[in-house]
Structure 1
Amino acid sequence: MKWLAIILAAVVGATVLYKMSYPSVTLRYRLTLEAEVDGQPKTGSGVIEVSYSKQPQIASQHELSIGYRGEAVILDLGGRGMLFALLKAGADSRSSPEWVALRAFDLPGGSFPRPVEEGVNQVRRLSGKRELPLESLPLLVRFRDINDPMTVERVNPFNIAERFGDGAKLVRATLEIVPAGIWPLNSFGITGEPLTTGIEKKLAWIPRHYDTKLDGQRYETSTAELKLANSLASGAFKAGL
């Protein structure tokens, strides 16, 4: 028992030392889209998680490691169809999952502050809700046929009526910091605001396209007939879950 206690103390000590030398922060945020269809409000939201960590610089490894988990946000417009805000940048290069919260909270350049230790402290202090300009939304898409991934179409946030018909308008987007929970319990959904799941109930084909693009091709190519479908795979709709 004595040796077991010594080993346990050594493991705990090494973990604490590593955490002090290589700090990290986990951020969870709720992205909410608000629209009107023929004057009637429609709302969709989803909770996404991003982790920022300092890591040892071995060989050419970057000092900052970033990972994210979550799903595309779904805005159901009823009979008009569904709008998806993907886990992929739109017109704003800082609108991808790992940067969009930093953009919403006006961190310089929508980027992670340096040095990494200072960035961890700043991100840890983020709280509350912010308006997210429509031009800083992730890539928005819809499907002409929800069961056929090849029918994906890009949606202009300033003119969703182009895809969803007259009377449809995207009016507002917000981003709110929510409780991330305590590691490692939050990795199992025990603490923190739960991550949004269940997108396969809307897009049953997701499991088939982690290794192929939505047009069925293995790789993205310049000669693809369906450029958008050829640039997307299931990872743009679900990641880390």
Structure 2
Amino acid sequence: MLALDLTREDREDLFKHTVKLIGSVSRSLCAVKFNHQMVLPLGLHDRVKMLIDEVHKHHIPVIMDAKINDIGHTNEFIASQYFSAGFDAIIANPFAGFKDGLEPVFRIAKAQQKGVLLLVHMSHSGASEGYGQTVLDEKGEKKVQFEVFAQRAVQWGADGAIVGATFPETITRVRSILGDGIPIFSPGVGVQGGSLSRALAAGAKYAIVGRSIYESDDPAKSTENLRRSVATTD
């Protein structure tokens, strides 16, 4: 799964480069994830929508890494805008809670047959400061924050959970909570130090790769090599 978080000083160059990248690697992808680096300079209902249409031409779903984390009224508007632009799924942060938080996002997604992925644990080195802290759940029992979020993914009916490939032991623990019904998507493979094989062995279903693809000398070859390594692992 390709993470599109490229940056370019020239917006037109960014757009054209991304169109070319999508065309060159599409045959080896299962999905594409957009980050704010694309939406902010290119405009959601302008060039980003055009890029979404370009990805959809290859029959590939598109996910928005919005990490929604606000009050319900705002979250509802954010989700509706991304879905109207053509995104098939959206990433939300369970820190916001459900009531008057993420409930509208799940409601809109279900009504429009879209997906919601919950951010259970991030991939950067400081992620454990928040997602790995010990907390008290609603019953007063001590748990690790990401374990509570994994339970929320089950309770709220999430379509997927994000867990960094840089924390394979966390992937395993989250998988034990989610069961087989909710897939794990793992960012951080490659440049951030996450191992594709270890993430999959730990229980991830999909690997999210960005810089190792689009910063390589041959993105198409790099993507195909990753795809083949996944097939070998399976």
Discussion item. If mean count of other Cβ atoms within 10 Å over residues 68-75 computes to 16.9, which of 1, 2 did it come from?
Written reply: 2
Fill in: relative contact order in percent (Cα under 8 Å, 6 or more apart) - highest-scoring structure of 1, 2
1
Discussion item. Given 71, 39, 35 as the derived value for Cα extents along the principal axes in Å, which of the supplied structures 1, 2 does it correspond to?
Written reply: 1
Worksheet, complete the sentence: If distance in nm of label points 7 Å out along Cα→Cβ at positions 132 and 164 is calculated for 1, 2, the one returning 0.8 is structure 2
Response to the item:
distance in nm of label points 7 Å out along Cα→Cβ at positions 108 and 180, calculated, reads 3.4; among 1, 2 the input was structure 2
Discussion item. Starting from the value -5000: which structure in 1, 2 was helix-only ellipticity at 222 nm (-39500 (n - 2.57) for each DSSP H run of 4 or more, over all residues; to 500) calculated from?
Written reply: 1
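Every read-out reported here was derived from the displayed coordinates using simple, explicitly stated rules and does not represent laboratory data. Everything quoted here is computed from the prediction, not taken from an experiment. Cβ atoms are built from the backbone, for glycine too; each structure is taken alone.
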